[in-house]
Structure I
């Protein structure tokens with residue numbers, strides 16, 4: 001089966017559900033706890049390209065840290081990505097990454113689209 005890297009927050013029910021779906025389907029999952037192992041700016045840019053989203057499309061805009069970082073819905077990609085590096089809680093989760101592509105697992109079943 002396809003190897004999957006999952007940017008995962010074990011406290012998030014959607015992230016736990018996505019991990020369970022992948023494992024139940026027999027996939028080997030490399031779990032990256034992105035809150036502890038923060039993606040670099042380059043990691044975020046690389047995943048952004050594969051996702052085909054703006055930085056805002058990858059961000060949790062309702063988190064308090066979004067406003068605290070001085071961000072708005074008008075903020076540019078550079079500002080949002082920099083804030084995600086400084087405050088990884090702003091990264092929407094889970095993110096499944098495979099050789100076939102990447103997807104944000106909302107709903108969790110979306111992770112199966114890239115395996």
Structure II
């Protein structure tokens with residue numbers, strides 16, 4: 001039996017008629033049974049799905065779960081801070097938490113991910 005990989009589409013259906021292009025998503029933030037989707041340009045969508053449900057759809061598009069409450073798009077990560085707190089720095093001045101247990105996996109993913117600028121703090 002052959003393992004079938006997920007099909008990479010240009011949009012992800014969030015709920016009902018709400019669709020989003022994963023390239024435009026900066027990060028996702030969990031809020032109990034809801035998830036806030038932060039888009040480029042400052043727009044925010046609130047979706048009535050948990051981050052765990054959405055994680056399955058976003059992982060094939062270079063997203064990384066940094067914390068139980070956050071999932072970031074590696075294409076929009078500009079750096080990180082590991083001293084005085086674990087923080088991932090994103091475009092548009094956003095900072096999200098990085099779990100100490102996921103720190104090593106994040107650092108491997110971050111340093112192996114092709115990017116234009118590689119800034120570490």
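Of structures I, II, the largest value of relative contact order in percent (Cα under 8 Å, 6 or more apart) belongs to I. Taking distance in nm of label points 7 Å out along Cα→Cβ at positions 56 and 80 as the criterion, the largest value within structures I, II is that of II.
Have a look at I, II and say which one yields 19.5 for mean count of other Cβ atoms within 10 Å over residues 24-31, as calculated. Could the numbers behind the result be given before it?
Working: I: 13.6; II: 19.5.
It traces back to II.
Given -4000 as the derived value for helix-only ellipticity at 222 nm (-39500 (n - 2.57) for each DSSP H run of 4 or more, over all residues; to 500), which of the supplied structures I, II does it correspond to? It was calculated from structure II. Between structures I, II, the greatest calculated value of mean projected area of the Cα convex hull in nm² is seen in II. Suppose distance in nm of label points 7 Å out along Cα→Cβ at positions 40 and 64 works out to 3.2; of I, II, which structure was it derived from? Label of the originating structure: I.
Every number here is computed from the coordinates shown, using simple stated rules; none is lab data. All values derive from a computational prediction rather than experimental measurement. Cβ atoms are built from the backbone, for glycine too; each structure is taken alone.
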